[in-house]
1. Thinking only about mean count of other Cβ atoms within 10 Å over residues 59-66, which of I, II has the largest value?
2. Comparing Kirkwood radius over Cα pairs in Å, for residues 3-74 alone across structures I, II, which is largest?
3. When Cα Rg over 2.2 N^0.38 Å, for residues 83-122 alone is calculated, the result is 1.01; to which of the structures I, II does this value belong?
Structure I
Amino acid sequence: MKIYRRLYSGFGPQHWWPGDTPFEVAVGAILTQNTNWGNVERAIGNLKRNKLLSVRKMHAVPPDELAQVIRPAGYFNVKARRLKAFLDMLAEGYGGSLKRMDKEDTQSLRERLLGVNGIGPETADSILLYALGRPVFVIDAYTKRVLSRHGVLDHDEPYEVYQDFFHSSLKPDVKLFNEYHALIVQVGKTHCRPGKPDCEGCPLHGV
């Protein structure tokens with residue numbers, strides 16, 4: 001919590017995750033793999049202009065057509081297949097309803113998401129936390145870089161070790177997990193960058 005308080009004091013609330021609906025947030029979590037958020041926003045804008053940002057319409061559109069619409073997100077053919085796989089799971093397991101999916105317990109739902117081709121722990125947990133409001137802490141490259149540089153955990157520890165650290169150290173609070181992860185991303189982008197970090201002015205300097 002000391003790290004959280006320092007980050008919050010330095011950066012303020014981050015207002016994550018941008019998205020008008022839980023489905024849009026889930027789509028964004030898949031599209032943001034290996035790209036920056038600006039590219040994802042352009043791809044989501046294309047989906048909205050083409051009136052494809054719904055489970056039914058996106059599920060019905062051919063994969064090659066979907067790939068062209070989401071082209072700004074990069075790796076568009078791969079991501080189109082991943083979106084289709086997610087939509088297939090949603091259709092087969094929950095009748096295409098996120099509300100129905102949201103009734104499943106968190107652990108079972110996480111396992112089902114991890115069974116979707118192209119969805120790993122970070123993407124699955126982003127969907128759980130940001131789209132469905134489950135208290136699951138998201139671990140990403142920023143998290144590992146920031147915590148390892150401050151001697152909290154070794155950088156090469158697996159995803160589960162990092163996640164267990166947060167889950168065991170913090171109360172299961174969706175709002176806290178949301179804000180904390182967003183703040184870690186912010187400090188990772190502005191100060192704790194790959195290569196040589198810019199520690200001057202960083203809220204965690206001296207921690």
Structure II
Amino acid sequence: MSQTLTKIAGKDLAGLRPVVALPAGAAAAVQGCNQVPEAIDRLESGDFLIEAARLLAHALPHREAVWWACMCAAHTAPPDLPDADRLAREAAERWVRHPDDKNRRAAMHQAEATSFETPEAWAAVAVFWCGDTIGPEDQPAVPPAPHVAGKAVAGSVVLAALRTDPKRQVLRLKRFLESGRNIAAGGSGRLPAEDA
């Protein structure tokens with residue numbers, strides 16, 4: 001591995017394994033791993049690409065994870081993407097740049113205008129679940145369940161990989177993992193728009 005994945009290097013792999021719930025084959029592939037980057041490499045080498053993406057979604061810090069979901073969504077976004085979905089992704093990106101509660105709630109508001117069936121919608125939902133409370137403003141805090149933001153990010157990334165042409169899933173997931181590693185190393189993880 002040529003880049004140092006500083007944003008995930010110290011993550012507790014043992015603590016993430018139950019959340020990611022690896023199937024038997026994927027669990028065997030990471031047997032003996034102590035570090036998240038090594039586990040992601042092994043999962044990818046074993047063609048457990050969805051599992052590698054799910055692990056990365058949970059290992060990245062919240063802002064970086066949401067940004068990754070947005071980059072993956074933008075990569076496979078069709079030209080006729082509904083405005084509601086585009087606005088949901090833009091709201092998620094806005095929160096990454098300015099992670100305050102106003103932008104967090106605005107992202108959920110945009111997600112609610114979607115069908116909740118697109119990567120953009122789930123990137124925006126992930127934003128909302130990154131906060132201290134999912135309750136209404138000026139009410140007692142209702143903390144989100146642990147790891148739900150990572151689940152939303154993972155769902156967003158997998159939906160982006162399957163969108164419009166499921167035959168591209170493997171190639172897309174490999175690109176997405178490369179993007180996620182770049183983000184984990186402190187880069188932007190940007191992906192060009194996919195060729196039609």
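1. Answer by largest value of mean count of other Cβ atoms within 10 Å over residues 59-66: II.
2. Top value of Kirkwood radius over Cα pairs in Å, for residues 3-74 alone, among I, II, belongs to structure I.
3. This value belongs to structure II.
Each value in this text was obtained by applying a stated rule to the coordinates, not by laboratory testing. All values reported here derive from a predicted model rather than from experimental measurement. Cβ atoms are built from the backbone, for glycine too; each structure is taken alone.
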